[in-house]
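Undergrad: As structure tokens, here come the structures.
No value in this document is a laboratory result; all are computed from the given coordinates. Given the structure is predicted, the values throughout are model-derived calculations rather than measurements.
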Structure 1
Amino acid sequence: MTTRPIPPVRPARPRPPRRLLAAAAATLLALAAVGCGDDGGGPEEASGGDREELTVVLEWSPNTNHSGVYLAEAEDWYAEAGLDVEIIEPGDAGSLQILGSGKADVAFTVQEELVPARAEGVPVVGLAAVIEHNTSSLLSLTDDGIARPRDLAGQSYGGFGGQLETALVERLVECDGGDPSEVTFAEVGEADYRLGLTRDQYDAVWIFDAWDGIRLGEIEGLATQTIPFIDHEDCIPDWYTPMIASSEQVISKRADALASFMEVTARGYREAMADPDASAEALLDAVPELDRELVERSSEYLSTRYAEDPAAWGRMETERWTEFVDFLVDAELIDEPIDVEPAFTNRFLGEA
């Protein structure tokens, strides 16, 4: 497996999971235009040797969400399965657009990107939940006193300006008895959250607990508190973010290679659960510019959260898909419900 170099100026953290709905239209139109890979064959059917090539596009720069893939490569499990796997980064295009253009066979993505894509008729399909439950939160400085959602009233939220962000924050505040109209939304883009919070440019941000949560609170020593989304399932749904996806064309024409890839990848994530030190080393060996302490702490954190039952890693439930789709419809983020049955499959994950 090869990994394309990472520009040194790029932030080494996962892209916050709400970018799509700030600029979804252009991406989805581009996906529709290319027809999700009209030839359906993916980048390459076979390599120059005996191994079959598969291209995997990340949703952002390499991080512990991708540890199962890096660990599987470090152990040569892909090669043993007859695969030559290349990892690429999405750049400005977005992982689903690269998947849709036929330049990748597999994509890391998030459910909040895949569902709107399906709603626009783009034939992308979820294959596995990387993490069983949502591990993102709203984070603020302890001194700001934002201990629960209704405390956001009278405070400012800094983000990408996406519709999903607004809908989630407003739903949380209202559900907790606060007035969502009193929340100020500041569009800050890919900001340095430490600077923004400590300089009072905004009071709360949406973070992945396993990355910026650890970085800001444990490593950089800020006094922070979080409002975990998973603690408020009475107000907002639990959804799959991140996840692994492919296209209907690849599933149809390269099912055997895809099955081999997913079998090995599931093994990689099970090993990451059993041995987080090994998964951290595999990622650091492949991407040495990452912060060692952050990777090690994040690997330990995720080792107990990829799946409650390692044997069932990646499996997704129809009810969770339906609840998230209903939330998007209620929030007017998509026009009408999609059929969730063809939107995801557990067929490449074997028996639970």
Structure 2
Amino acid sequence: MFKVGIIGATGYVGVELLRLLLNHDDVIVTAISSSTFKDEEISSVYRSFFNKTTLVCEDKSEVINKCDVIFTALPHGLSEEIAAEAISKNKKVIALGADFRLNSEESYEEWYGKKFACKSLHPQSIYGLPEFNGSKIKEYNIVANPGCYPTSISLGLMPLLKNNLINTTNIICDSKSGITGAGRGLSLKTHFAEANENFTAYGIGSHRHTPEIEETLSYMANECVEVTFTPHLLPINRGILSTIYCETKDNLTLEKIHEIYTKQYENEEFVHVLPLGNTAEIKHVKYTNNCHISLHQNYRKDKLIIVSVIDNMVKGAAGQAIQNMNIILGLPQNTGLKLIAPSF
């Protein structure tokens, strides 16, 4: 049994990690930490763990000492020093914040207001989108778990970009997320009275996931990719639906595009290209590590419309982190993630 630990275990992503890891047959959650609930049992914070685990929130150094793989489910700017301590003790780190997602320090400073705290660590990290970086992930000490919006968008566009089949300067990404994407900390926009029976755009033209999206898509295309990205807040707990608009080259038919997508993802456990005529929906991926993609054209057949859906807490965060852990440990990618969405 591999020993794993979670730093930041009482946030929404951390507790989702714990829920999934407790059902994983090849690992044991040895230690967890929380700055807010130090020395408290996790079951006193979340009653769903009552009689399921007696884990107590310890100091983060104890998590590092006791575990082989450490998940950092923390806001940006808090994972680099933890990673440095862990790597010095030959541990593996999967960072779910933004600290290692961007290769450019200038871009990180522009969008997050911070410089890299431990520059020497960044060459030891890899962007952890398994469908793109695959088995290479195992070679690195630090895995930068992708953001939730970038995951849905990158998976939606990868087959086209890898095959140079779309115009890369006018891609529009219109994404909607459930409220858990805002984290457990309370803000005005997540108050029930503000979010219920409401639907609103935010971070218009300036959301922090924009550079991550453009950097990842540019690597896929091997050229500069620009997007117009607008996120929206849905009055639901979890899920992301991204509607992506782009122009294809070479007068490709929808049938040919569908064939390309199917071929790209035919050996991927978690990405499913729906039959033509179907539309991807959040409820069909809820509580799973799956991404559903549906393909459409406008009536003039000069624009491709891609609908990509994930559960923002699973494939967009905790589930993808466990998928990355499985790769690191040499386990099948679906270990502990054989999840089926509820039917309603």
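Undergrad: Work out the source of -0.54, -0.79, -1.20, -1.26 here, i.e. which of 1, 2 gives that when log10 I(q)/I(0) by the Debye sum over Cα atoms at q = 0.12, 0.15, 0.21, 0.22 Å⁻¹, for residues 136-263 alone is computed.
TA: Derived from the structure labelled 2.
Undergrad: For the read-out Cα extents along the principal axes in Å, for residues 120-167 alone, a value of 45, 24, 16 was computed from one structure; give its label from 1, 2.
TA: Matching structure: 1.
Undergrad: Among the shown structures 1, 2, from which was the value -8000 of helix-only ellipticity at 222 nm (-39500 (n - 2.57) for each DSSP H run of 4 or more, over all residues; to 500) calculated?
TA: Value -8000 for helix-only ellipticity at 222 nm (-39500 (n - 2.57) for each DSSP H run of 4 or more, over all residues; to 500) corresponds to 2 out of 1, 2.
Undergrad: Let me ask something additional. Quick check: 16.2 is what I get for mean projected area of the Cα convex hull in nm², calculated from one of 1, 2. Which structure matches?
TA: Answer for the origin of the read-out: 1.
Undergrad: Given 17 as the derived value for relative contact order in percent (Cα under 8 Å, 6 or more apart), which of the supplied structures 1, 2 does it correspond to?
TA: 2
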